[in-house]
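Just so you know, all these numbers are worked out from the coordinates, no wet-lab data involved. All values reported here derive from a predicted model rather than from experimental measurement. Cβ atoms are built from the backbone, for glycine too; each structure is taken alone.
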Structure P
Amino acid sequence: MNDRQQSHAGGCACDAVRYRAIGELRPVIACHCSQCRKSLTNYGAFTAVARGGLEIDDAAEVTWFASSPGVRRGFCRRCGSTLFWDNAANDYTSIAAGTLDQPSGLRQISHIYVADKADFYEIGDDGLEQLTQGQGSDIRPRRGER
């Protein structure tokens, strides 16, 4: 099966936004940065698809918030579900993993920005890599990983 044949569907809590991710999805990364903490409470679990691989059925239902220069977060304008994270400098678009229809077939591989996590919880020893900051180029979708 090639990348163009793979398709993963998902949507928001009220189903006003439905989308398809076409192509290989990156494994899930839990981001504990201050922006994810404040917009998602605690952390965000994200996968990603190569830029151009995201098809949104009713894009008018998605509101985009410019969270920092060149970066925007997409959420449902009706129910407020966080759906996407997009950095114009990257060759991928991140997708909130919890919004994918189940089963997703994905697995989590790491925690990033653990230095920014809230003080009222512990990540624990789940055996996954824990990075003080982000992963840079390692967070792209890669061939053969799900």
Structure Q
Amino acid sequence: MQSILAISAYQTSAEAFFTTIREARADLVLDVRLHNESQLAGFSKQRDLAWLVPALCQADYVCDRFFAPEPGLLSRYIKRELSWDTYAGAYRNQMQAADVSGYFIQHYGQYRRVCLIGTATKKRRSHSEVLQELLTPLLDEQQAAH
């Protein structure tokens, strides 16, 4: 794998979102969001991205909730009951306990450039940042794209 980029479909335009994917030359767009099917997701609903990503970016699109945070953990973070550091630490522990690196290699090791879709907004960070950090050691050149 050559690069991992954490991106968000929130508070951005469809044009900017798909341009980011194309410019990254991603061959896999991996949706790691827990909630990606509601109207609030706008153009980034799972069923829409399943068509749009291959059509507009010539990349595979996969939604894999293995990488999503536990629902209770996410809820507590969104409600501001947990700080970012506490949330990120709990998510990191969840992923390490589940052998995130082994799972990723088994299911997605054939891809070279991966974009992780997370939920970052101007006011809230996303677990996809932590996932990017956890997967960075898998890079061929030991560098993650930022």
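Quick one: helix-only ellipticity at 222 nm (-39500 (n - 2.57) for each DSSP H run of 4 or more, over all residues; to 500) came out at -12500 when computed from one of P, Q, so which one is it? Of the structures listed, the value fits Q. Comparing mean count of other Cβ atoms within 10 Å over residues 58-65 across structures P, Q, the highest figure comes from Q. If relative contact order in percent (Cα under 8 Å, 6 or more apart) comes out at 29 when worked out from the coordinates, which of P, Q was used? Answer for the origin of the read-out: P.
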